[in-house]
Structure 1
């Protein structure tokens, strides 16, 4: 008997997506259409979202709209979907709420285009992504879980992720930020971090600093949970981007004193803690980028069929067909890689993902981002043809 491999999306998942689409149509789309909220999504969106008088930070009206969207999604049971039941989610050993499910959902939402239900510019979505919660869930003490996880959903806490530095990007092992243990058991943190997204509203920061070992070693880096108002923390700037507004801060730390209880996970094992954030975030971001690429291809095909220069559909032109077919082919192949990788992530303990699947997660993330930009560029060419 020939062996088979099931590539079908579970029926339960397709039914969930159908309910999600109904919720969006009934609750979120009307909210977007009310009070000229479409200004945050059409050609006016950059100005509508950006408070230029506050250095390019998000406007309060924009963030208030996102909060109302999240409130509705949370009330309907969608927002915390991927989290364990103890935190109000629906994650189950049966696969519900897993990385595979989230990859399928994220692709689906992004493939619908830009809207209040899912906005790639700031990672907002009616089905939330919680890498910070995953970090604390796996490595936090009971007190840390109570303060940071329960506090997050009570609107009391918001955390930034401080790994990247002005002089050090992907190679975190060469970070300059360091923390020195003091005689009383506390630590003094000195250094700087970049891309501290959400710093303008943050109550805490995850700060990774070297506490031991030599520069270049993966060991000896520790994750600290640092309250935002701790003396010595200074926002140096908010970095402007090609897609405003910005809440991506460059932050300096000068003799920032924290107790030993501020350590998340084991001392010197901070990169293992960081991977809990990175991998689950990257596989879902890859799925979102794939969905955006699919949207660009679909919109291009529809437009090429509708437009008729010189009396015949633009879609009949092979110069239009070939690039779109190539992109559609890449979308199909990437979808399989993302879903296989997500499924493999679900099949092993969380701590094993970095060693066994880190390369595959990076492949998904790299190619999805590249494919998304290529599909967007091609869509511009087709719509201008």
Structure 2
């Protein structure tokens, strides 16, 4: 076993949340090492490849043209029978390889050291420092750090080794299949398609994210169903009467299968000298994970400066994260649980009531997800008072 020098902070995982934490901590003066098991940070898989300006702005970062491959005008929320709500909220599809490489460069320019091809295989918790054991080039190495940040995905080894239950509801993990495709001829090349309904993708959604030049990212995300996500993906692409025509000449370039922590809800995220972020923490959503990484990196650097890496001090990250985002996750969780109970025919009726309404204007007048959702429910009831009977699903 080869011993390496010590660092103030080691980040395990080169996801966007991990890159943000490494950047902010090194920017504040801490010595930072980021380890990633991939040979290059920009190597796949990269499932999250679409977001919207209204969401991304929470990071405080500017969108960079280097990684944007296609601009979107907004989103269509589509019911099982094809009724749709149009939301004109600009967004963008990204090249995740370029995206990750861009922010890795920022972290390195701030002083963070990045080592790829390094797989964490153990963590020994100490009183003042922790030993992180890795395997690199068929050799074991040990790194020491005052703080270890786990950004190592939904099956986080760091959280497990630290004894942290970082997700409250791991059983709510969504199963996902996502494919990059070419030859996709959608009727709406500038709109993200968000299809809902039990017959389409029970528990969440099936999506089409145009990437320009007849390319698109196509996915099915399902929860609480014994039927594999792949079956729903194939049904959506090849048999769905609303969209299968888009894929008659399409070819799959790359296909990913995995999980998404959309409804798992963050749980215990810190202990003395250990912090958990991103997918490992159930922090679903690309910009939300990035903001968590930014907060985590700031707090970690301050803990190093104060020479206090106790749980009490690191809990500042949890408090700040909850203030910024917990209500968003709670609202999203409740919405998904409600959607599970609504039959497709009732989803059709609710979406139909809103398809000719300027939903964008209503949404823009509220700042929180809860109020946005409440305003949409109120609007639907005004458009069709008979929908009042659907309130039973909210109780």
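Each value in this text was obtained by applying a stated rule to the coordinates, not by laboratory testing. Since we're looking at a predicted model, the values are computed, not measured. Cβ atoms are built from the backbone, for glycine too; each structure is taken alone.
What the table below lists for this structure:
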item	result
Comparison of 1, 2 - label where mean count of other Cβ atoms within 10 Å over residues 22-29 is highest	2
Entry that produces 21 once relative contact order in percent (Cα under 8 Å, 6 or more apart) is calculated, selected from 1, 2	2
Comparison of 1, 2 by distance in nm of label points 7 Å out along Cα→Cβ at positions 238 and 270 - largest value held by	2
FRET efficiency 1/(1 + (r/R0)^6) of positions 158 and 318 (r between Cβ atoms, R0 = 30 Å, to 0.05) derived as 1.00 - corresponding label from 1, 2	2
Entry that produces 3.4 once distance in nm of label points 7 Å out along Cα→Cβ at positions 14 and 222 is calculated, selected from 1, 2	2
With distance in nm of label points 7 Å out along Cα→Cβ at positions 6 and 118 derived as 2.4, matching label from 1, 2	1
Distance in nm of label points 7 Å out along Cα→Cβ at positions 166 and 334 derived as 2.7 - corresponding label from 1, 2	2
Structures 1, 2, by mean projected area of the Cα convex hull in nm²: label with the highest value	1
At a computed -9500 (helix-only ellipticity at 222 nm (-39500 (n - 2.57) for each DSSP H run of 4 or more, over all residues; to 500)), which of 1, 2	2
Comparison of 1, 2 - label where distance in nm of label points 7 Å out along Cα→Cβ at positions 54 and 358 is highest	1
